[in-house]
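Taken together, the values in this text are just the output of simple stated rules run on the coordinates, not laboratory data. What you are looking at is a predicted structure, and each value in this text was computed from that prediction instead of being measured. Cβ atoms are built from the backbone, for glycine too; each structure is taken alone.
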Structure 1
Amino acid sequence: MAPAVLDPQSNDALTDYTRDLFRRSLPREHGFEPLEVEGRLPDWLAGTLYRNGPGVFDIAGRPYAHPFDGDGVITALRIAGGRAFGAARIVRTPELEAELRAGRIRHGDAAPWLRRLRDAHGGGGKVTANTSVLPWQGRLFALNEGGPAIEMATDDLATMGQSDLDGVVGGNFSAHPHRVAALRTTFNIGLDYGAKTRLTVYALPDDGPARRLHTIELPYAPLIHDFIATQHHLVIFISPLRLNLVRHMLQVGGFDRLFDWCPREGTDVLVMPLADPAAARRFTVEPFFQWHFANAQERGSEIVVDYVRFQDDAPIRELCGADSSRPFQDARCHRAILDPRRGTFRSAAIHDGGCEFPRVHPQVEGQRYARIWLTRGDMGAILALDPESGRIDTYPMAPGQWASEPVFVPRPGAAAGDEADGVVLVLAHDVGRDAGLVLVLDGRNLAAGPLARAWFPGYVTPAFHGHWVQA
């Protein structure tokens, strides 16, 4: 799809861009090549930012039916010696390669009905790997919750193939692993549908093999996108979004009709002790929907959880609408305080503006923290939120620029407990240049604007989530 010529100062520029946000395929793949840098990159900044999001939305000009069907694209920024290098590669699974060779869609909601029916009943399907990345023990994996991990080469982002982490992961592997720094371990979940819905928990230590912690059966088939971890517990909010088995079995309708919103069932809170996963407790609270967690900490018998909350499942439906940025504007950052022994739960907004894509300093994950990095709901600003006081620092994007999830990179040697000593990396898009760029923002002073901008040579597709890997 050829980009429209837009005036970046126009109020319609970003609106026009976001309408095509998850519809315009990556026009050019490339390995790491030098990028234009404005400003000065910090001398201490050395490593690679890996980002993932859907970036192939058509086969031979025929569009996919839903953004979530988009095949993953890994976008990377590598910084070394004060220079920046960028790469963008499609996650080339065998199923996608077969579609490209055939010149037609074989999987997903836009595929022929009989093919969809066969995929739904165990005849195959395509792993899109289009949501996030997992750097682990020098390896890199592309993830989405609807399939296994896809390993990617760290040097050139070539697709290496599906991975079961040496025989440990037997089914789906979620797009949102969470590392607990104090435990030197990353945790993840996998939700597998079938005659019975099974939720499996995995532990991936910084050193040593991955292992399966526990599997539990759920009495329903929900949608679980994210969870959160502390030093002693995993916490999962299971919204009342239930798989419609009739539609799924018959493959009637698209993804936005695959799940039913059942508010009378409420949201289940599942708390799993890491020391004894079989002793997990589940209790029901008021209905709400949530995609992403910021962090969690323990306070005596209570667990404090910060997350982004929606009233219902409207963002899933709206993501298919005319304005792809709209689903995030009604979200609110909430703090929940729960006591698993008593089965109590209370939650209140800690920021009254729309926001999404929360992140924290990597060394405070799973423990006490004082700062949450967010993207404003209209994707027009980066926020730093103090969850205790509600104080907000803001960097408003330049006219005609669109932001994505902020990733905080601490400065080596920063004082323990200083959650602002470092930089915030933001993959963005500039409508006027029709090009991608990465902003390097000062964590201590967002409002001062970028320390540097690293420009890609052209359009790069938007990314949902990413991680920084220190050199």
Structure 2
Amino acid sequence: MQQRISFSTYAIIGTMLFGMFFGAGNLIFPIQLGQLAGTNFWPALIGFLITAIGLPFIGILAFGLSGSSGLRDLAGRVHPLFGLVFSIALYLTIGPFFAIPRTATVPFVVGFEPFISPTQSSLYLGIFSLMFFVIVYFFSLNPAKIIDYIGKYLTPAFLLFLFIIIITAIVKPMGHFGQPTGDYSGLPFITGFKEGYNTMDALASLAFGIVVIKAIKGQGIHHSKEIAKATLKSGIFAMGLMMLLFGLIAYMGASSISAIGAFENGGLIFAAVAQHYFGPFGNILLAIIIVLACLKTSIGLIISCSEFFNQVFPKISYKWFVLILCLLSFFIANFGLTNIIQYAVPVLMLLYPLAIVLILLTLCSPLFGHKQSVYASAIVFTFGVSFFDGYNALVDSVPGTAIALFESITLFYMDYLPFYEIGLGWMLPALVGTVIGLFWPANSKKNP
């Protein structure tokens, strides 16, 4: 008889999932949105929630419904070689090349660097990042304990400290909503919608999928339908909690302008809000919140990446990959946050559309009989645009890398491809590729 799991277990798995997703970026982006959107708070927030909550939830759900054993298996529906290459590229991006090093640099920059002499910043970043990754290494050695580490301990502690600021802001509002600025004045919904991409949680959902499925199986659930149901319920719990926090944090930003003024990024806004309410203690409180936020996310990423690479290269043990990834992340973290972001954006612009299309195709797969031609055609057409999105971001980040042929293709897209100027030019080609794949003669069907 199939074991049934209780609501408390759903809640713990959901809390673990929330904890892995909700890093420092999830604190910074909504508070900045609130301050910029002002009186256009609601349409901006709704647009933000669609991409910051909807896409990650769909990504996690895609794993549960597909019965895939991991991202390589899921992406292998396009082609086995694509499954391997795309998975490695995504895990390196979400892992040791960009996202994991950022989990160490963000809390240092926001919580500690303002109190350190610029001449000693590099030294203290090295010390802080070393201590940070030693802790991450210790907690990542036993992936079976991830529910306890993140779901039972780190996430509740994070929420406790975060709600100190949030409840204070609700009980003692800083002021009225300000006037919307920039694109939030005329296009609040679309601007919020695009801002939700910055959380990059849709990519993380593909990386975390294997961890969630293993956590569910660890509770004695092995039947595919029960796994899908558990994924759905745990995902709803996690995303519901994220939605609540996004709304409350955005409210803090929207009501803050008259009390603290405007700032150029969400980290500075959060620091000013904490200091407004708690004075010098606010800096300590903010440091605790951001360290806990990044620590739990980093542990989830190290575990996900180590399990993946252990599957690809089984001769190297899981624990060795934990050590290798922690060391590599420590090394890259010491290049500094600015450099990490500068080189991450082009890669993310390349991968993000491919990830979104893969997620949507997986959910709709039963409608087209799991035809491999649909997956392959849609991904090829999407790549034809996302490659140049990544190229353009690289040119913006690293001047002097322009290539004449690529510039001509970019100009062609700008003139003829709908939505290209707002970064959504891949949508129509993906749809065209899907239609072509539907009518492509099928030699065989790929089972889910």
Open item on the list: Out of 1, 2, which has the highest value for distance in nm of label points 7 Å out along Cα→Cβ at positions 79 and 103?
Closed with: 1
Task: Answer label among 1, 2 for the case where helix-only ellipticity at 222 nm (-39500 (n - 2.57) for each DSSP H run of 4 or more, over all residues; to 500), calculated from the coordinates, equals -2000 - done: 1
Open item on the list: So if we calculate relative contact order in percent (Cα under 8 Å, 6 or more apart) for every structure here (1, 2), which label has the highest result?
Closed with: 2
Task: Structure (1, 2) behind the derived value 17.0 of mean count of other Cβ atoms within 10 Å over residues 55-62 - done: 1
Task: Test item: log10 I(q)/I(0) by the Debye sum over Cα atoms at q = 0.08, 0.15, 0.19 Å⁻¹, for residues 271-414 alone calculated as -0.25, -0.83, -1.19, pick one of 1, 2 - done: 1
Open item on the list: If mean projected area of the Cα convex hull in nm² is calculated from each of 1, 2, which structure is the one that comes out at 22.7?
Closed with: 2
Open item on the list: Of the structures labelled 1, 2, one was used to calculate distance in nm of label points 7 Å out along Cα→Cβ at positions 95 and 383, giving 3.6. Name it.
Closed with: 1
